[in-house]
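Asks: The following blocks contain the structures, represented as structure tokens.
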Structure I
């Protein structure tokens, strides 16, 4: 097959690059959790503007290898002047443990601008019939899953008239991140914020009954769930069984182990037989027949190329490329906005062909 002509020049897009940010200060939340307040210089403030519930991707080099991790903001732009993320130590957590042990005020770390779709629906929260996005916030957090939920709760209370209900599960009171801050927030908004603390050592693990109890009397609830995989599975199943519309359920997953198994949920578009995939990378152009079940990123590797990648979960934009021919289906995307997708940008780690031929171009450099 003759080589195709060079792909069109890849255009500009939203800033997904890494920038060195200084740690302004470190807050010891619990024995195994720290909050890191980041100093965003004036020239980067637009790039680092964010919505409550979003996350930043961090890049550190440990033992000679670049590591990328996503951590949610615990600050909320409606009430906080500074950008803050909170990180909990976990067994075997290479980056999270390093940050807790080594990152101090004055340290500099590479950070990509905020991303994520685990955010409040737009609306002022004042109207009874103005939109589904203005219902009560019903939130479920387990352990460090409180980080984006705390951000969302603060934003909802400060920027709308929504009521907020929170079920927060921890091992015990000493391990509860933001315990005092949540108490203070509840005192400030006694008619709009309800916090139910669940301590496993006393109450056992969260079950379906505890999850559905939070829905009782909620007005057009919008549910937000973040925490360990088993916790999220229990809450998700219970809420859907109780009749919560799937579109009202928002779940934040960062771990590969937390992602739904293939074949579950909405069916993906079928992959065509005999599809030809063409990839342009660093001046090279190569074409091969698509292997069913493989992503564009995996296809590039099979062609002997070295495409950029990082998380391979759709949580960062390291692997993004421009779709210049054909169509693909992205299994997951928490990074690219609607305008970027409309312009043809795709996450190659999540993209599989849905047309007889597909062509993508990675940015130069």
Structure II
């Protein structure tokens, strides 16, 4: 094995974000899946450093995936590309911007890989790509895309993952990961919103207690990315051009699953059993989306409540992750209980 194989140059778009930082934590472990000789973080935002990153060979490059030229320059000499950059949107951004970043940005990443002869590309998609907006049980990678999609974000991610699959071949090995609902350290979405409710003293659970959805710890998502990149890099034919769900626990009620993490972070849940049906909150979701839209020219924010979030939380939506286990031996690096302790400790130390 040469140095490139043992210690590849890793190029990560969106590497300063939620999943990107989790990948850096995984690479900081004593026995990582592989040990890059250089980690290039390509992102519009700065990387918030953590103590565990201090020994990693990180090179942060400010850039936007919509800029094809800067992608080519930044990724020159890389051996593995992890494409995480995306605009997560629940109807508050212009449709063109969503597609420019999520679809055309992915097209630019593929072109940069070809231009620089980067042999391995793992792209991150979303379970939103197949969520129909209503109950869907035990979906797997053969489940068709919904018609219609729940919105531009879901449609853009579905189109992007098809681009990545189609790009497999001619010296480029590609694969796509569709994580289930991600939570963990530095979670800016699920846990941030739940923490806000806990701090307000009005913790409202939405929908039926029997509703189940899929959740996965961000550390296990990061571990899965590295395992899949390694499998592609080593020439595993089973993983080329494929899409994979990552699952680390059974379906569970969104609020009942994540409430212990909020308590682990040192916050109190009061009242403990207040539930409101989803339909009753639709007007508030519309108001939140409207406020986000109107404020967009001066301040962008993710509304704490949206119609998509309501449909997701109030639907039974469960996934099967057998293919990842079979094809590249994915197994969670962390148990659910360990993940909850790690996440709570992180938020106690760093704040919500």
Structure III
């Protein structure tokens, strides 16, 4: 059925811990639910998210969406829109004024799968319904005590792989974090590190060698140097033959293609834009390059992870977002499970719509206590 309407609901609330890396930090959630509605009343759900700056008031979000996006959707079928290939030329190739891109793709695919009566991962061609999840702390700004509490809790839940943030100006702090992690997770766990481009290529080689010589085995290092330094990434790949380079997080689909063509990564990092992820994932499969699913809002990426042949890992970061939906993605014993409900399986909670809706932007001091996070109950 053709699209006939939409609804946007703006949320803003405190995080239960500060998240961030060597470059950024955030202590509140700024997100709006996008619901696309067809003529039969079926709804596709996506989320508009900004990490570091509050979204504008809801009326402004609605006005921008209505002007920039809705005219290209109204009267169209979701299943056709998700497969539409645009001709990027001139002014036609530009970003929306607000971050609608991922929310739009997720909502359209959700609705298309519902119309087909299939879970999204099956519509995408999955052969499985689960993928390994690794515990990711987004932990750069945590105290050592809170760092240990988070990863100790993750280990108690059955995770066998853990990723920490590094890239501190004092490298001794990075080494101390690796030592602390080794104390709180089981021996033999798989360890990843993420400097978030804090290093240059020679610096990365020196520090990765020091980490190896200190006895820390790494499954991968993520985004060690600048995203467009394809030569540096390629050189680093060959120099550090004891670990893998995971890159591509900050690149769009075209940039990811260029990264792979320049042999700049051992694993390709993708996120939550369903159409983009599937297209670049198919190319990665042709090139024999494994794919990892980075953080996706409410773990919607489990559907793409289950469908792409080269995916071994999905990132999970214990963020307090689950209250926004009626039934979050199941994660158990280190595996994320793709729902077998039609669509992506997430529906907006009416209780959350009532309690956490914030039509107007609030200052951080006015947000009040963070929503309870049952997956990390000992968060500060």
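None of the figures in this text is laboratory data; all of them are computed from the coordinates on show. This one's a predicted model, so the numbers in the text were calculated from it and none came from an experiment.
Asks: Here percent of Cα pairs over 27 Å apart, for residues 138-337 alone has been calculated and equals 29, so which of I, II, III was it run on?
Replies: Considering all the candidates, the number was obtained from III.
Asks: Follow-up question, since we're still on this one. Given a value of -9500 for helix-only ellipticity at 222 nm (-39500 (n - 2.57) for each DSSP H run of 4 or more, over all residues; to 500), calculated from one of I, II, III, which structure does it belong to?
Replies: Working through the options, I get structure III.
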